[in-house]
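Structures follow.
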Structure I
Amino acid sequence: MAGALLPVSEALSRLLSRARPVDQAETVDLSRAAGRVLAQDLAAHLTQPPFNSSAMDGYALRAKDAPEIGSVLTVIGQSAAGHAFSGTVGQGEAVRIFTGAPVPEGADTVLIQEDAEKLEDNRIRTTFAVTAGRHIRPRGQDFAEGEVVLSAGTVLDAAHVTVAAAMNHPELSVFRRPRVALIATGDELVAPGGLPRHDQIIASNTFGVAALIEAAGGEVLDLGIVGDDRTVIEAAIGRAVEAQVDVLVTLGGASVGDHDLVQASLKAKGMELDFWRIAMRPGKPLMVGSLGPMQVLGLPGNPVASLVCGLLFLEPLVATLARRPRRDRSASALTATTLSANDQRQDYLRATLSRDNQGRLVAEAFGKQDSSMMKIFAQSDALIVRPPHAPELPAGSPCPLLLLRPPRL
């Protein structure tokens with residue numbers, strides 16, 4: 001595996017070619033179903049609306065009793081939501097009705113209250129033409145009992161869970177979220193809130209990578225920080241295997257230096273290595289393999305490289321396993337400055353986005369692109385993608401982007 005660097009597109013294709021969407025289902029309360037993927041078709045348990053209901057406040061009556069403007073009718077009662085009128089509307093009669101209330105038996109239209117003049121002795125006079133069927137929501141207008149409203153594979157959002165509730169489903173069958181274990185490695189790492197020695201740093205990668213996993217539909221099992229000791233690393237790998245996670249993600253130590261023990265530890269546990277050197281910057285030492293049914297993804301320990309690789313490889317992997325559509329982060333803009341010619345590695349330059357006076361999107365790369373600088377990553381809106389061997393790109397030229405967040409302007 002020490003030969004030529006693997007192109008980014010080929011690396012992603014090889015990674016996803018082995019990804020099999022999770023097929024186990026589980027039942028969750030409706031209140032926890034948003035963002036999950038429906039495992040089976042969902043049919044209505046009832047008809048909605050369950051009765052002919054009024055769409056407006058007004059008066060329910062028979063259209064034939066108001067053949068012309070100025071017709072007079074007697075109000076014999078009222079119908080409100082949850083309090084239906086129990087009688088029947090007869091000749092020359094009307095019932096005061098409110099939005100959402102059942103239309104009384106006998107009535108076939110609703111005269112809105114603005115089109116009725118109140119008279120003495122519980123009478124009204126029409127001030128607008130009456131049409132049969134107007135302002136009435138017929139029974140079953142929304143859906144009927146037994147009708148399939150949501151299909152298996154739907155990624156449930158606010159509208160979906162609302163209609164599921166209206167169909168009288170307190171629980172839903174959804175696909176299990178892919179489980180992803182995280183192991184951060186390195187004697188130099190200290191958890192946030194700890195007190196690092198002069199030769200240590202705070203471990204930050206886990207939190208950003210975990211956020212990517214959860215946003216893509218995964219469930220995180222954080223196995224913590226392990227030191228540069230093969231026995232300890234192999235024990236952590238064993239815990240991931242015992243937990244039957246779908247993906248094991250290691251952070252750092254995936255190269256082959258004297259202190260990079262992750263790859264050797266994984267091989268000792270039976271990992272089949274697919275590849276680990278990618279033609280990209282940042283993020284060359286990306287490791288991909290499998291350990292039984294569990295996929296293994298070794299991300300660089302460098303914070304920016306870890307997140308860039310996470311966006312390019314881990315996010316689409318988790319989305320595929322979770323049966324969710326892959327997020328399309330691609331876009332294009334004009335470069336604000338001249339970009340120098342590139343070498344054999346695909347570059348991802350952190351950049352901010354703005355609009356020029358013609359409304360066109362403009363990307364301005366930060367002057368310093370050192371992959372340890374997390375502050376400018378947090379300030380960036382996008383990554384400018386520089387293909388391998390790309391020639392110098394003059395300012396004002398189109399350039400491809402990988403969006404980190406939607407453009408703010």
Structure II
Amino acid sequence: MLNERQLQRAIIASEWREGWSTGVATMLGMGLGAAAMPTVFSLFVRPLGEAFGWTPGQIGLAQNAALLSAIASPFAGRLIDRMGARPFILCGLAGLATAYLALAAMPGRLALFYTLWTAATVVGVATSGLGFSQVMGLVFPKSLGFSLAAGRTGQALAGIALPSALYAAIDAYGWRAGYALMAALILLLALPAVWRWLGRSAPKALEPRTFRESGRRPWASLLSDRRIVIVALAAALAYAALIAIVSQLQPLLISKGIAPASAAAMMGLIGASSFAGALVTGLLLDRLWAPGVALAMMLAAASGAALLLWHGGNPRYAAAGPFLLGLGQGAGFDIVGFVVARYFGMRNFGGLFGLVVFSIAVGVAVGSSLIGLSFDAFHSYDPALGVAAGALVLSGLAYLLLGRYPDRPDG
């Protein structure tokens with residue numbers, strides 16, 4: 001007779017034997033979709049500045065586009081609840097590739113750069129965890145934490161490979177080649193995988209007719225629940241800090257005295273640790289209280305920001321900083337997806353996740369813009385690093401306010 005641990009492993013193995021193709025499609029789609037945009041943005045700050053004379057603050061203002069994606073996210077989530085995620089994800093990947101190609105061809109006008117990055121950010125909503133997390137939650141209901149983590153490992157793997165690959169392309173052929181490379185990766189890898197595999201092993205719960213009859217809660221009911229407000233606030237604090245640092249990480253490291261090539265290589269540490277953080281967090285979420293896991297991961301990320309603040313010029317500590325930040329980044333969406341499903345169920349998952357994505361996008365827009373402006377004002381990233389470390393600690397503490405799991409999720 002199987003004990004509890006053996007039974008859990010058997011359930012996970014069974015679900016992944018049947019749903020591996022959905023997992024692979026999610027890895028590629030999320031890895032090359034919206035999740036890669038902060039890394040992409042960071043690597044173009046210096047080349048665009050050198051080409052057109054734009055300051056980091058001016059370039060960073062493009063991240064305000066996240067406000068538009070924030071507004072769109074809750075409505076997109078409700079549509080996904082009604083129609084299913086696959087059509088939205090396919091359109092988002094195609095739109096994002098088109099936006100990258102347009103960026104590769106743009107002349108040196110700052111307003112046009114803002115417009116094109118805004119377009120990429122808005123269509124990128126469809127390639128975020130908003131749709132992919134719902135699919136994974138429905139295909140792998142018995143191993144939710146692990147499946148969300150495994151699906152997002154593509155983001156971590158892309159984080160390992162993309163910085164060096166993009167830096168090499170930009171260094172050899174110019175910044176236009178970097179944007180063209182991103183478009184090619186989406187069109188040749190992510191889009192075909194999602195078209196062929198995403199949701200092929202999904203249950204009937206993914207069918208549009210089932211979603212229309214699923215008994216979704218009205219907006220007022222969703223917004224009146226203090227727990228979703230807590231999740232939204234905690235996620236916004238975490239991602240405002242994490243993405244702000246990542247979006248300017250290469251110039252941040254260079255400002256600390258790290259050579260440009262070494263700084264690009266260190267960015268890959270975020271991908272490596274994000275990979276580890278996602279898997280470890282997923283396994284822990286299936287076994288331990290999710291808010292406690294969230295606190296531990298946010299404290300690790302806060303330690304990374306503190307290391308960059310006080311010892312960023314030392315290569316050893318500079319490398320440890322991105323590694324710890326990556327742990328928090330790898331854990332973030334897994335925690336959000338798990339908490340939403342565990343506390344609220346799957347019937348309203350898209351709408352609720354959309355509300356959280358809204359708060360995250362607002363935080364990212366504010367944080368990513370302010371870090372560039374902070375550098376322009378203080379000629380140092382240190383003040384922003386201190387604020388980011390505090391925000392990460394507050395995020396972890398906020399999750400503790402959720403309390404015990406409900407005996408029966410609302411959805």
Structure III
Amino acid sequence: MEKPLIVQKFGGTSVGTIDRIAQVAEHIIQAKNDGNQVVVVVSAMSGETNRLLGLAQQIDAVPSARELDVLLSAGEQVSMALLAMTLNRNGYSAISLTGSQAGIVTDSLHNDATIKTIDTSKIDELLAQDQIVIVAGFQGVNEKGDITTLGRGGSDTSAVTLAGALNAKECQIFTDVDGIYSCDPRVVKGARKLPTIDFPSMTQMAKRGAKVLHLPCVEYAWKNDVPLRVLSTFDVNEGSLVKGEMCLSDVSGIAIARDLVSIEIQPEHEEQVIKQCQMIGIEVWNVIKKAEWTGIVIKQDASAKLALVFNDKIRNSEAVSLLTVVGLQAKELLHLSCKLLEEQGVTVNYYEQACQCIQLVVPPECVDKAANILHDSYITQSGSIDIQQKHALLG
């Protein structure tokens with residue numbers, strides 16, 4: 001009988017020191033001893049990518065994109081080799097592969113490439129030899145043979161794409177937190193760890209500011225039906241599992257997005273400004289539509305870039321935060337949410353309904369208070385939701 005296959009991914013904090021690499025090896029050995037075939041994806045050691053980028057910028061403030069990929073890909077190669085050495089020392093056969101050696105082929109967009117195909121024949125061969133295969137995350141190779149990197153969250157993307165290509169039973173993302181929470185536990189002390197969460201809800205959470213999983217990783221897993229599990233490298237528990245198409249929770253969670261700014265423009269310029277944002281790589285988080293003006297909500301650090309292009313069309317700007325309530329019943333709670341916040345002195349500048357969620361634009365100084373108010377009402381004290389309405393929605 002063929003052994004089940006799991007893909008495990010370890011981030012930079014998890015492999016940040018030799019001692020931590022030894023902890024990572026223990027997780028891998030446990031999975032191997034449990035009867036699994038194991039493929040591991042690693043990030044660069046924490047701080048290493050920034051160190052390498054700093055070296056490049058000492059030479060050229062805007063280094064060649066191709067050569068930057070060659071340089072940055074070295075970080076993951078250090079991690080994979082050290083981890084393979086650790087496993088081999090402990091008596092477990094392990095081999096490390098670069099993205100190219102692992103058959104990961106991308107497009108040619110340096111510094112932000114997209115995986116096109118994965119030839120798994122090399123990995124399949126090594127697994128058949130009972131090897132633990134360790135793959136450098138964040139990198140691949142284009143059709144010219146040039147090294148490419150995948151941009152922010154690239155190691156997560158490497159892991160889930162490999163899991164899909166290898167028909168893995170599960171893709172396990174090990175981090176410095178022990179799972180997915182109903183809200184950021186640093187903000188909401190009563191936040192609950194979620195044993196499971198569906199793909200639609202997790203997609204909305206990731207899209208709207210929750211940082212445990214990167215959005216492309218979640219979207220790929222959903223599209224290819226790859227169960228994702230978030231676990232702690234530094235603790236032993238079941239973590240949180242992301243799977244399934246159907247949301248079963250009235251309110252799954254609350255996401256917070258900070259450091260945003262609403263750029264006020266004339267309504268007739270909306271389409272032009274949004275297109276320009278797409279062209280220069282600025283993410284539009286929300287569009288606020290008023291009778292006299294339109295607000296484009298973007299990250300604060302991107303506002304200067306946009307102003308260079310559209311300074312004559314920008315009338316005003318204001319710092320804002322975005323609070324998103326996600327769940328089966330979220331849309332029905334819009335007016336109650338606004339009422340609860342206004343009763344406690346939190347102004348809702350703008351609101352919008354989307355698929356299985358509501359988005360509230362609030363002043364930055366109020367967002368933590370607002371998150372606690374709504375979390376207490378909808379999750380900590382779930383009985384505050386009208387039970388008749390709940391039954392009607394759940395059939």
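Structural remarks
- The greatest value of Cα Rg over 2.2 N^0.38 Å among structures I, II, III is that of I.
- Answer label among I, II, III for the case where distance in nm of label points 7 Å out along Cα→Cβ at positions 140 and 196, calculated from the coordinates, equals 2.0: II
- For helix-only ellipticity at 222 nm (-39500 (n - 2.57) for each DSSP H run of 4 or more, over all residues; to 500) computed as -5000, the structure of I, II, III it came from: I
- Winner on distance in nm of label points 7 Å out along Cα→Cβ at positions 276 and 300 once structures I, II, III are ranked, highest first: III
Only the coordinates and a few stated rules stand behind these numbers; no lab work does. Every value quoted in this text rests on a predicted model; they were computed, and no experiment measured them. Cβ atoms are built from the backbone, for glycine too; each structure is taken alone.
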